[in-house]
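Read-outs: derived from the displayed coordinates by stated rules, not from any lab. The model shown is predicted, which means the values in this text are computed figures rather than measured ones. Cβ atoms are built from the backbone, for glycine too; each structure is taken alone.
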Structure P
Amino acid sequence: MLDFVACDADNHYYEATDAFTRHIEPSMAKRCMQWAELNGRQRLLVGGQVNEFIPNPTFDPVAKPGSLQAFFKGNERSGKDVKSLFGELEPIRAEYRDRDARLVVMDRQGLEATWLFPTLGVGMEQSLLHDPDAIIAAFRAFNRWLDEDWGFAYRGRLFAAPYLSLVDLDAAIAELEWALDRGARIVCVRTAPVTIANQTVSPFVEEFDAFWARVAEAGIVTAFHGGDTGYAHHVAAWEPAARGRAFFASPLQRVIAKNRAATETMAAAICHKVFDRHPRLRFAVVENGSAWVRDLLHKLDLAATQSGGWFGERPSDTFHRHVWVTPFWEDDPAGAAEIVGVERTLFGSDWPHAEGIADPLSYADAIAGLGDSAVRRIMRDNFLELNA
């Protein structure tokens with residue numbers, strides 16, 4: 001039992017089936033998301049192609065929260081495939097799609113507030129990289145659905161993160177302004193380079209400064225949440241069939257792609273000096289774990305000693321000032337907090353996902369050794385300070 005009410009930095013909704021279609025411009029509908037019945041199943045078409053990021057994108061039925069805890073902890077020894085480990089699926093619950101029902105559940109869970117992230121949405125930008133206009137149209141429609149069904153600061157407790165793509169800078173700034181006008185306290189940006197004109201570029205070079213300047217001025221948090229980051233293409237050099245599918249990565253894909261997106265994205269942020277130019281920026285790396293942090297900080301500081309004059313301070317100091325991290329519950333969150341810093345560690349349960357925690361507050365057990373004040377800071381105070 002905790003003597004405070006916690007704040008969860010990683011909660012999810014399951015998107016309504018019309019999340020991408022309710023507000024789509026009719027002229028863009030066929031280039032974005034559509035539903036089709038194939039072999040008796042509802043399938044999601046993205047850019048005219050069947051999308052396989054989520055096995056059942058209708059989410060009805062859906063796995064029970066935490067049903068894959070043993071699998072992600074590395075304790076599953078039955079030899080069953082991932083599909084079998086999901087266990088018996090259940091009809092979708094009201095709290096997965098209704099904000100008032102969600103608040104009732106949060107009261108039972110001992111949660112005061114949460115950040116809310118997409119489930120399907122974090123896997124969609126990759127499938128539309130060939131059509132930037134479709135990306136902008138699809139997520140403009142998505143964000144309007146999100147505002148309508150969940151809100152960006154509902155009752156000061158549910159803080160849904162609008163998804164912003166940087167494939168078109170002017171459109172990204174316009175969408176940011178729209179979200180700010182509706183009370184957004186956090187935005188979600190892809191953990192990957194930006195694809196423009198069939199080339200990729202760091203989102204942290206000066207070309208994107210107008211966007212980051214507005215984010216910094218607004219004082220909101222930028223979340224880099226896990227999803228289809230496109231890093232399957234690194235694996236495709238070894239396994240041509242590699243693709244971005246939640247839960248169903250090959251063994252080689254699990255080894256090669258794990259932690260790369262978060263590592264390289266934060267490395268680019270530091271090395272391309274976005275925090276130097278915009279010192280009020282605050283980044284939260286969510287559902288990417290924390291195992292990558294120690295090695296990244298070592299490499300950054302080594303690069304500084306080998307690149308005289310490039311960095312104004314130790315890169316690890318810059319990281320510790322500007323970046324917050326949600327360690328995976330299945331890792332060693334107490335050990336991670338010692339590396340990231342208790343003041344920069346956030347509690348995230350990933351509820352109600354199968355790979356998350358069935359009982360969010362049980363996260364406290366994994367960090368109890370840090371002491372009561374650290375537990376409170378990680379599970380409440382850091383969130384409130386960021387979200388203020």
Structure Q
Amino acid sequence: MQIAFRVDSSTLIGAGHLMRCLALARELARSHASVHFVCRSYAGNLNRLILESGFACHELTDLVDQTCSMDHRLWRSELIAADVKETRAVIASIGPIDWLVVDNYGIDVRWEAAMREACRGIAVIDDLANRDHDADVLIDQNLVEGMETRYGGRVSANCVALLGPRYALLRDEFRIARDACVRDHDEATEFRILAFFGGGDTSNETGKFLSGWRESTDCSYSLDVVLGASNPNLSQVRTLTAGLRNVRVHAQTTQMARLMATSDYAFGASGSSNWERFCLGLRATIVSVAENQIATARALQSMGLVDFIGTSEQTNETEYASALSRIRQKMNAMVSRDRLMNYVDGLGTSRVAATLVDGGYRGRRCGSRVDYGSV
């Protein structure tokens with residue numbers, strides 16, 4: 001079986017799309033699939049992670065601006081034609097493709113339909129439900145209002161729709177940490193907080209949070225700050241944390257699951273990290289750093305699963321300082337760790353991979369599988 005992923009990353013786009021595709025790619029590779037990635041080489045891309053994971057990475061030219069990979073409405077017909085031509089040329093050099101997996105907010109039914117003859121099946125990973133798709137399998141791991149119906153008319157009747165956080169595409173490390181129930185510190189003597197606002201963090205939530213941390217009067221907390229490789233503010237973060245007691249900075253760590261599992265509370269962006277935190281029962285205060293994160297953040301807040309403090313335009317150091325001062329009170333009123341863990345069991349990647357390996361081509365299977373986990 002040969003699989004090709006069409007996904008992009010950059011400072012602006014972030015790392016989330018690529019990281020979840022890599023998680024799925026690793027699971028498919030265990031089923032002896034040959035995996036290839038087709039990506040543009042935007043500024044701040046993480047294509048090296050593909051190579052470090054042992055997969056082939058075929059880089060396209062910089063013909064299309066990276067904003068096009070964030071909004072399908074920006075793709076004019078000539079840009080679609082150019083991207084299709086380049087991608088088809090790559091696929092032709094690879095050989096017959098069983099699945100073309102697309103994780104790109106810029107791509108819609110126009111691109112997908114044009115790629116039909118280049119592959120046996122198309123799987124689309126989406127979060128937005130804001131455009132039509134020509135897909136055999138649709139994966140949306142989110143919790144939002146109207147999830148069961150919001151893709152109505154967006155995909156064909158015989159598209160297999162895998163909906164809900166039980167299909168969250170998480171890396172193995174989260175399942176392993178969950179199974180091991182890692183808790184290697186004494187909560188009575190050290191209360192550990194984790195701060196991670198996404199790979200790019202273009203609104204510099206990390207800087208705002210750390211300024212709020214410095215304002216906070218409670219020095220009994222311990223803090224781990226995680227930055228992605230595409231974060232341009234590393235030097236500022238190191239300056240803000242210089243001399244602070246019990247504060248550790250991790251740049252592009254490979255130990256995210258361990259850090260989450262050994263933390264008591266988190267501050268972070270609403271995105272794929274939601275499901276990583278849920279998998280490990282980590283309660284959190286979240287902010288939406290992109291418009292497409294708002295609906296999920298609001299839904300999770302309405303269900304009492306997170307503390308949502310608004311968009312990146314609404315946050316500042318004072319807001320973070322206030323949120324820090326309320327942690328103990330918030331935790332007493334928040335959802336239990338067990339309830340969070342019931343939503344995401346860490347096996348979503350295996351479920352999605354099994355669907356692809358077992359078939360799922362158009363006309364062979366149909367219907368939707370909506371699984372939100374326990375409530």
Comparison of P, Q by mean count of other Cβ atoms within 10 Å over residues 24-31 - largest value held by
Q
If you rank structures P, Q by distance in nm of label points 7 Å out along Cα→Cβ at positions 8 and 144, the highest one is P
Identify which of structures P, Q gives the largest calculated value of mean count of other Cβ atoms within 10 Å over residues 192-199.
Q
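Which of the displayed structures (P, Q) returns the greatest value of Kirkwood radius over Cα pairs in Å, for residues 16-111 alone on calculation?
Values: P: 16.1; Q: 14.1.
Checked P, Q; max of Kirkwood radius over Cα pairs in Å, for residues 16-111 alone sits with P.
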To test your reading of the models, identify which of P, Q gives 28, 63, 9, 0 for P(r) over Cα pairs in 20 Å bins from 0, in percent when calculated.
P
Ranked by FRET efficiency 1/(1 + (r/R0)^6) of positions 152 and 320 (r between Cβ atoms, R0 = 30 Å, to 0.05), the structure on top of P, Q with the greatest value is P
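Supply the structure label, taken from P, Q, corresponding to percent of Cα pairs over 18 Å apart, for residues 240-311 alone with the calculated value 52.
Numbers: P: 52; Q: 44.
Checking each candidate, the match is P.
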Candidates P, Q; mean count of other Cβ atoms within 10 Å over residues 40-47 computed = 20.1; producing structure is Q
So if we calculate distance in nm of label points 7 Å out along Cα→Cβ at positions 136 and 232 for every structure here (P, Q), which label has the highest result?
Q
